[in-house]
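Chemist: Structures incoming, each one as structure tokens.
Nothing in this text is a laboratory measurement; each read-out follows from the coordinates by a stated rule. Values in this document were obtained by computation on a predicted structure and should not be read as measured data. Cβ atoms are built from the backbone, for glycine too; each structure is taken alone.
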Structure I
Amino acid sequence: MLYSHSRLETFDSCRLKFKYQYIDKPDIPKRDSVEAFLGIRVHETLEALYKNLMMGKTWTCEEYLQHYQDNWQRNQSDAIFIVKKEYSLEDYFQQGLAALEKYWKHYQPFDQEKTIDLERRVYFSLDDGGRFQMQGFIDRLSKTENGVWQIRDYKTKRRLPTQQEADADRQLALYQIGIERMWPEIEQIELIWHYVLFNEEIKSVRDHTDLERVKLDTIHLIQEVERAVAADDFPYKESALCDWCDYFDICPAKKHLAKVRQLPPREFKEEEGVQLVDRFSQLKRQEKEVKAELEALKEGLIAFADQFQADRIYGSDQRVKIISKDTYKVPSTDDKHRRSLLVELLKEAGFWESVSNFYGPRLVKMYEKDQLPADLKAKITEFLTPATIQTIRLSKAETYDENFEDI
């Protein structure tokens, strides 16, 4: 498989989407989101701007913005879907228009650096053997008067990353690896992201150590993809991105939602799955309420039995037996220091595997039944707190023959 940043990013975000998109390729209509539509139109306008400049043709700002408007109208359709229903297609158009106008005012007359290429394809291997093949497309490749090469990427995302996030970004670092393979004589490269909706650019510089780390991390990720392919292991991962996914209607996590959210309110309430979930949810809520009431009744019964000095309390046809047992408790999760010391002690003694699944009860049971070495038991004693556990057992009350006579 030929890999790219977008393929690996898809695998990271949702393995099932990766499987649908690059392996199964189901024949379903693609979902054209308004965010993707906006991003493409902005990219095409900026590409046309710099292509003209490379050919010696200069636009006016009006011609530049008119190109965006004409391109938008030529490509828009009813198939474009909007997740955020509070906004219209016109809202997104105006957002792109304003961003492009700010870009023009910021960079005009566009002579800060020389454009080398647009939509430049980079193709390279991450290893010397040529096994891990990568490709990508650089939005704009430029060069300053000082000889600094610049890999530029245009983003229409609605979140501005931090400098730390930009310095850890994989995409443009991979492009830098490709460019250095194509032009080994290049000494300086800058990675630049243009977040056009914010009129902000973020720069990052990577050294040899940084790029080697990116190579290694990317190879490990590709190997993880290969293991997933071999094992056919592609679980889905739900996130806020699901609403924009092309495979929403066939995903096991979303296909029922895709069906019922199209129904009118009355049909929605009558749909079988909806009714089953609603009833289950109702009973679970009742279960919580009953559990809380049972705990209160248990405390009441224990208090009554203690006051009455009895260990059996009778009802109409059932009885409860109060069972008290003196035992021990291990440090609670709130007592992190003592709890960690005890765990470390058990690990050093080779007993942690024996008790880890049911840590507290199993350890106490082994302690009480003298199933621990004497020296370990002595050390554990200081971690255990004496406690009395009271349980309630419900059973049918005795019945007696009415003609019973004491002989």
Structure II
Amino acid sequence: MTTVLLSGGLSPVGERLDLRCDPATGLIAAAAPALEPIAGETVVDCTGKVLLPGPVEPHAHLDKALSAGRAPNPTGDLPGAITAWRAYRPQLDHADILSRAREAALELVAHGTTTIRSHVDVGDGIGLRGIQAVAQVRDELRAQGLAELQVVALISPPLCGTDGEAMRALLREAMTAGADVVGGCPHIEPDPAEATRELVAIAADLGLPIDLHVDETLDPRILGLRAYAAEVSAAGAAIPGAVAGHCVSLGVQEPEIQAQVAAEVRDAGIAVVTLPQTNLYLQSRDRPVSTPRGLTAVKALMDAGACVCAGADNVRDPFNAVGRSDALETASLLVMAAHLSPAEAWHLCSNAGRQALKLPAVNLAAGDPAEVLAVRGSSLADAIARSSEDRVVVHRGAVVATTTVTTTFQPPAADGSSPPANLSPTLVPAS
């Protein structure tokens, strides 16, 4: 395979940057303000585009994606979404899950995300059908060289005691049926602390990563993240990676509690995923005055040195009526709702996600993984603001998706003449 030269692009701060990517190694072979093409090399013109570390989606739900019209959520909140989905999911067959999951995954790839982790329901009414279908999408994406997908088995309650024997057995079965990561949702279990203990114990016994939905509520009395941190710390090296998604209730704690819990999470090595799209959509509907944003304590976690990353979560399903599977949308919401800088927001959408998934960082330097998004803009901030569909996506050193957008300005003229040339927008690199 020939090398790929991304030529004429800009760095995240608007400086000239060329990248040579090597599909044979999957790495960036060279990075400089200007690189001369070599014989036989594929040259991609990135003029007017910013070259960014490729985004990561650490928390998707591909089995649910694109189902909003089939399973309406009249209340718009989390209990309504859970009720609507669980009533609908017994109707799902392999072909339907496969088709929607594949479409949603390809939408992520088209927008630049070539590393994906998806939670997939396991339980009554669905069994292992979702796991089998999404695992097939994972295998297809890998075989075609388009993306890497990890599958999390999201076990349904109840998980504890005699009543939970069947679910515990089904979770273990899911891990042999194609799942890569142990998952669950302790805060909706009858005994959240015991459910956390059971899930961590299963992950430790199997030697697999764990990724839980944690505290997806604004109720300050619920703070299962502390119990999760304690259990993961006790398990130690038996668990090769722990992630907590949502952690919404941490955002409504007093600053002292936020700082304490953030330190416990950091010391346990747990990565926290904040999910602005879905949590802004689902949370706070019962609070019409001084409405909370519904996000976790992003700044407190960052200040403590914990790994915090961001994902898009649900896309056009009962849990989120909109969403476009685009990390630039996630970053934009983090700038607005979490008050992060554009650079901080993109870090949460890219390298922080890679850290959470135990992958090496992409700093756009020689020797880094060649996971790159080239998108229209004059800087990172401009690219986030524009969120243009005009993109080039590189995975393992090869171009795997290209979207070209052309805009023509044609103001009406009585004499039929062409529009003035100065109406064409020009992107000016930052000085």
Structure III
Amino acid sequence: MSNVDLRVRIGPLTLRNPFLVGSGPTAKNVDQIRMAADNGWAGASLKLAIDPVPYLSFPPRYRWLKKEKIHIFTAEKRLTPYEALTAVEDARKAVEDFAIIPTITYDGEDYAGWGRLARRFEEAGAHAIELNMCCPNMSFNLSSTGTSTEKSTGASLGNDLENLPKAVRFVTEAVTVPVIVKFSPEGNRLAASSRAALDAGAMAVGHAGNRLGIPDVDIRKPLDPVYRLQDEITLGCISGPWLRPLALRDTYQMRHHLGTDAFIIGSGGITDLQSAVQQIMVGSDAVWICTETMLRGFGWLPRLLDEFVDYMQAMEFETIRDVRDLLHRNITSAQALTIRDGYAAVDTEKCTSCGLCWKIGHCDAIHHSDGTTVVDPALCLACSTCVDVCPAKAIRMVER
């Protein structure tokens, strides 16, 4: 019998594993929630609900740029509080052992409205409340282009260290279920904002890997939008596997500044066992996955769970905490690096003289006067770029 325990705990709330459907289009109704539960997901952060009625809520426009592994959207449909409350109530009747976590934003004038809205969702049956302090398509979209806004919302509020704790505290004082605050890396205040939220009573913090960016336009038709059935180009919310290294850094920085006790939920570019374990190793207790569920649905998780258990058994890990922070603890500052001297060596039997390493612009050590690749060890700086570009695997690094 397996001794692996995938459960994680946010205060009194126990999740059967660390995999949560991230807030988005795949968690907006009871049918989707039932499918996620049936496929082993631990819970779902529901589609964002905004009260009062959202000022930005359109039929969605998405693009999946497969070559670049970029998902980008501009227009998006939000839920009304009534729709989200109905989804919570219906889900509580439909599924068991599954965390139902509404994601909310209050856009009224008084920050006390955050608490009133959160209490309505707790009364509807929510297991936890997620506060959206991350959406870049709200006031942050405007402020990032120099447009003034009367009140910070979404990612802007997440970077507002004066008003952020007010909103969080109104919620933590209004409900008894765990409060999770989700931030955007935009603004570079992840650590400070997370600390402010935890100090205001939140039980968990996390980040959306998404970045706000400009889509890849056709330079020969620069005025044409990349989105279908949309006439303009606008800043879009970008996600997908391309941002994985940035998302890992975000989690690492949060863990580094918040310490070992904080519960952190990471996200960004998680598609398989490798990327999931990496996110946990840099400090995540649980992970949100959204983009991959949009592209592949929910049915790929059972295989990932099996692979996760096999991996933990092979590594002699028993709990998620055994995996967490392993990579975090081994990340070294630039000042403390150990650089060993060496050079590149060419295996002449494998080398095909394809010429790819001859073109490396910063290298003075590789010569090919007679059509044969030769490395001068005295000139080689051991950067190892030649090893990476060689298709024949004919180059290796040798320690001097």
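Chemist: Starting from the value 66, 33, 20: which structure in I, II, III was semi-axes √(5λ) of the Cα gyration tensor in Å calculated from?
Modeler: Working: I: 66, 33, 20; II: 38, 24, 22; III: 42, 26, 21.
The correct label is I.
Chemist: For which of the structures I, II, III does the calculation of distance in nm of label points 7 Å out along Cα→Cβ at positions 15 and 287 return 1.1?
Modeler: Values: I: 2.8; II: 4.2; III: 1.1.
Label of the originating structure: III.
Chemist: For mean count of other Cβ atoms within 10 Å over residues 263-270, which of the structures I, II, III scores highest? Working shown, then result.
Modeler: Numbers: I: 10.0; II: 20.2; III: 26.1.
Between I, II, III, the highest calculated value is found for III.
Chemist: Quick check for you: by mean count of other Cβ atoms within 10 Å over residues 23-30, which of I, II, III is greatest?
Modeler: III
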